[in-house]
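Take a look at the structures below.
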Structure I
Amino acid sequence: MVKNFKLFRVSDFKRVLLLILILLISMAFNKEILSTNENDPPLKNKKAVLLYEIPAQLGEGAFWNHETGILYWVDIEGKQLHLFDPQNKKDRSFPTPSRIGTVVPQNKDIAIVALEDGIYKLNTNNGALELLSDVEAKVTENRFNDGKCDPNGNLWVGSMDLEQKKAGAKLYKVEASGRTTVMLDKVTISNGIVWTKDKKTMYYIDTPTRKIRAFDFNPENSTISNERVAVQVSESLGYPDGMAIDVNDNLWVGMWNGNSVLCFDPKKGTVIDKIDVPAHNVTSCAFGGKDLNLLYITTARVDMTDEEKEQFPLAGSLFVAEPGVKGVKSALFK
């Protein structure tokens with residue numbers, strides 16, 4: 001017995017020390033392992049990098065035009081539509097007469113934009129505007145916010161209460177003819193909206209609720225039903241803002257007051273990935289690039305303290321990250 005014990009002390013103890021050393025090295029290499037809350041599994045930290053430095057007041061509405069390779073985005077408070085070319089890193093901008101909530105291209109020459117007094121067609125050659133729908137033109141307590149097109153090419157765009165308190169805003173469906181239909185009411189801040197690749201489910205965010213809601217989507221008539229909550233976002237993570245969807249139907253969400261883009265599994269309601277962004281208010285994201293393997297991210301400078309502006313001097317800029325998964329093509333307006 002004593003002899004065997006000595007053998008353990010001499011040989012096996014070295015093995016134990018070696019295992020401990022390997023474990024310590026592994027921990028050092030993975031020091032950025034984190035958890036978004038106590039109920040989530042550990043996530044390996046990813047980081048967004050600066051793509052285009054600009055002090056946008058309220059960057060929003062990221063949209064990748066897969067036909068032209070151009071990133072569309074808006075500065076709501078700056079009243080500007082932006083078209084960014086990642087190949088030469090040049091950004092073209094078009095001033096708008098009022099705050100611009102979102103943008104979706106129709107083709108290389110026409111973009112659909114949501115202004116304060118309605119939905120317009122904007123010519124991206126000369127900036128000329130043509131009214132498509134005057135919905136909410138007389139609702140002065142609201143303005144339009146985020147929006148995207150469903151698989152049939154209809155624009156779903158929502159409004160928001162300027163005071164960000166009352167649930168007096170709505171989500172609309174705008175058809176190519178200009179016909180506009182209320183799809184949801186009692187909204188406070190209409191935000192991210194996406195559809196699954198089988199065209200059967202729509203996900204939608206009304207930011208103050210901290211919920212990502214799911215709806216059955218009928219592609220035959222572009223209607224929704226069977227509302228339920230897919231994700232309840234923890235207060236510690238910030239507020240869910242703009243949203244993109246990947247090939248696995250997982251949801252990538254910009255987090256206002258959250259310094260990040262989070263990926264949620266809507267089937268389980270959990271966080272499964274995270275991208276750190278060097279900005280306090282992360283507003284929207286869009287999969288882009290030739291293979292849709294990049295995530296373009298917009299940010300804002302509003303709603304930041306002086307200390308936060310000093311900590312995040314690049315807030316308002318465009319960022320890009322490699323999420324490790326591909327996205328899907330976003331539908332153009334038609």
Structure II
Amino acid sequence: MPEIPAPALRGNDPLGFLAALGVLALAEQGEIQPVRLRWEGGTAPHAVFVSDAYHGTRDLADALREVARRLLNADAAIPGCPPEFPYRNRHPADTAKGADPMRMSREAARATCEDAARRWESGERWFARWVAALVAPYTLDKDGPEGRIRLTPFNAPFGQMKFRDSYYDQACRYVAATPGMPEDAFVGWIRLEGYTGANLDARAIREAQVSTAGVPSNAGAPSPTWLAVMAIRFFPLADDGRLRTAGWQEVQLYSGATRRSLVWPVWRPPLDAPSVRVLLNHPDLAVQVPNRGTPRVAGGARLRALGITGVYGSSRRTRTQGDGPLGPAVLLWPAPR
């Protein structure tokens with residue numbers, strides 16, 4: 001079966017890993033032809049897509065660009081979801097206040113979940129799966145009538161960021177219309193001045209002290225960012241008043257970071273989306289931190305038996321005006337020699 005190497009999608013980088021999963025997610029929803037994913041290389045593995053339908057990065061990129069254009073033409077953000085979701089305007093049942101309509105009241109979240117359940121029963125399954133990955137209807141940011149529900153930990157706003165525009169719409173517009181996109185995600189990222197991205201890439205945040213002009217000048221990469229946010233469905237929420245998320249662990253992987261960390265494996269055999277979902281939720285990926293020691297995953301032979309060749313993690317940083325981006329990845333298994 002033909003293989004398509006994507007050297008710019010590195011498995012030891014949170015944005016690169018998530019972008020590769022985004023291709024798999026769009027294939028699972030039928031937006032592109034079937035694709036499987038594996039990783040090739042040592043400590044800096046890169047994605048390899050396996051498919052009978054595509055013969056190179058250009059073929060695959062053309063299909064992905066058509067997905068972005070279909071979404072734009074429908075004024076939609078996510079395939080399989082109503083055009084208004086994620087919300088650009090406040091839900092009619094929403095009593096919350098604030099800049100971002102996705103930071104809604106519990107009443108609006110409940111109404112959203114009920115709508116998703118009705119659609120599920122009528123055969124429209126993808127909306128419910130996306131709601132389960134984005135919305136935590138029972139966990140509030142504070143008690144009382146002003147409390148708003150929490151969202152996926154991939155949402156890390158700062159300033160006046162809005163989830164729909166900052167995470168989905170901006171990147172989709174660039175991917176649909178910019179020459180070279182989204183193929184650059186596979187071969188060499190195009191960064192655009194003024195595009196912040198979705199707080200998944202520390203390299204996109206360029207503070208004044210590192211700018212040649214002496215002013216902040218962010219430079220995100222729209223193509224991998226757009227693919228990455230399509231992968232959030234792989235990380236559903238478990239919310240019973242105490243929020244847990246697939247792939248996320250409460251552990252500080254390095255100094256200067258929070259305890260909100262994304263942990264992921266890379267693997268050698270070509271896998272489809274359901275198989276990848278099993279790996280992402282495997283209990284042997286639990287990070288252990290010995291007393292004053294280095295964080296490690298101790299799966300050993302069990303991980304090798306699953307075809308896993310490495311486990312990486314990235315902790316979210318902080319900024320003065322809110323959450324920061326995911327920081328650099330560290331190798332958690334196998335132990336460096």
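The table for this structure:
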| quantity | calculated |
| --- | --- |
| Structure responsible for 2.9, with distance in nm of label points 7 Å out along Cα→Cβ at positions 110 and 302 calculated and labels I, II on offer | I |
| Test item: Rg and Dmax of the Cα atoms in Å calculated as 22.7, 93, pick one of I, II | I |
| Structure (I, II) behind the derived value -2500 of helix-only ellipticity at 222 nm (-39500 (n - 2.57) for each DSSP H run of 4 or more, over all residues; to 500) | I |
| When mean count of other Cβ atoms within 10 Å over residues 86-93 is computed for each of I, II, the largest belongs to | II |
| Value 17, calculated as relative contact order in percent (Cα under 8 Å, 6 or more apart), assigned to which of I, II | I |
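Only the coordinates and a few stated rules stand behind these numbers; no lab work does. Note that the structure is predicted; figures quoted are calculated from it, not measured. Cβ atoms are built from the backbone, for glycine too; each structure is taken alone.
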